[in-house]
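Scrolling down, you'll hit the structures one after another.
Read-outs: derived from the displayed coordinates by stated rules, not from any lab. Note that the coordinates shown come from a computational prediction; the quantities given were computed from them, not determined experimentally. Cβ atoms are built from the backbone, for glycine too; each structure is taken alone.
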Structure I
Amino acid sequence: MTKLKSAKQMERHLKGMANHYRIEILLLVAESGGITLEDIVRTLGANEKTLGEHTRRLQNSGLVNKKYRGKFVEHTLSPYGKLFVRFLKSFRNV
């Protein structure tokens, strides 16, 4: 039997993606399967510090995982991140 999430837990995830850069990052990470911050910056063309802060917030909200690969950090979707990407894609097509 699965335990229902509390309103506070759901808020954490929803606030985690409540920004256009974070939505773009989630979709980009989903498309790539795993991507570094440098590749995110190159693809989205925004400031590295700005995107670094947004990836940090995505990780803190439980939507993105970070894995260290030498001097680079690879970003992948968490199980909740995958669920939210499915929602975003279906919402985009409405």
Structure II
Amino acid sequence: MALSLNKLKRLGDAGLVDLFETDRKLWTAMAKDAYAYTTKFVRGSGNAVRPDDVVPTLTPALEVSDRLRTYLAERKLSQQYWYVWFAELVVDRLWPDLH
């Protein structure tokens, strides 16, 4: 699930890196909530939280985000992987601030 260079370039081509930077506060709040939730069950098992643990928790929140849904619809980016890739981007960029 990690953000590869290929995914990053495609996200950039689609303008999603710019969207992340433009609405960084929104994505940060969502990522912090996902991290906090993930922490409850991962640390409870005695393990450290990893970026790939947070992505599946963040993705459903992004799927119902009006900001992201509108952006993707306007650009006819209807594939579901955009939500997962965007979650990977958010976690990748914010990881130092999350843990």
Structure III
Amino acid sequence: MKEFNVVILPQAEDDFRDAFNYYSEINQKLGKRFIKITKSSVNDLKKMPLYQVKYDEIRLRIIHKFPYAIHFSVNEELNLIYIWGFRYAPSNPENWPRTK
């Protein structure tokens, strides 16, 4: 199976930076662990991105060991994954990133 390419949108970069800063303030090693596990989750998506659609055209992938979810959409024709956000999993759905 062909791997998908990933595009991390600017708002997702902001989300990631905020989460990293939060964990780094608690403990520098925890921040580094968040980076490592999140990168691993994104790399897993490249191989198997077709999770169930949760809202709009957005799919969710929980980040292992952290209460965060990757919000992403898939364009199968272009072989692309668009990451719209890295959000605290129990956050209010009204605040989730939108494709529209």
>> Computing distance in nm of label points 7 Å out along Cα→Cβ at positions 25 and 81 for each of I, II, III, which one ends up highest?
In response: II
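Matching task: -19000 is the computed value of helix-only ellipticity at 222 nm (-39500 (n - 2.57) for each DSSP H run of 4 or more, over all residues; to 500). Pick the structure from I, II, III.
Structure I accounts for this read-out.
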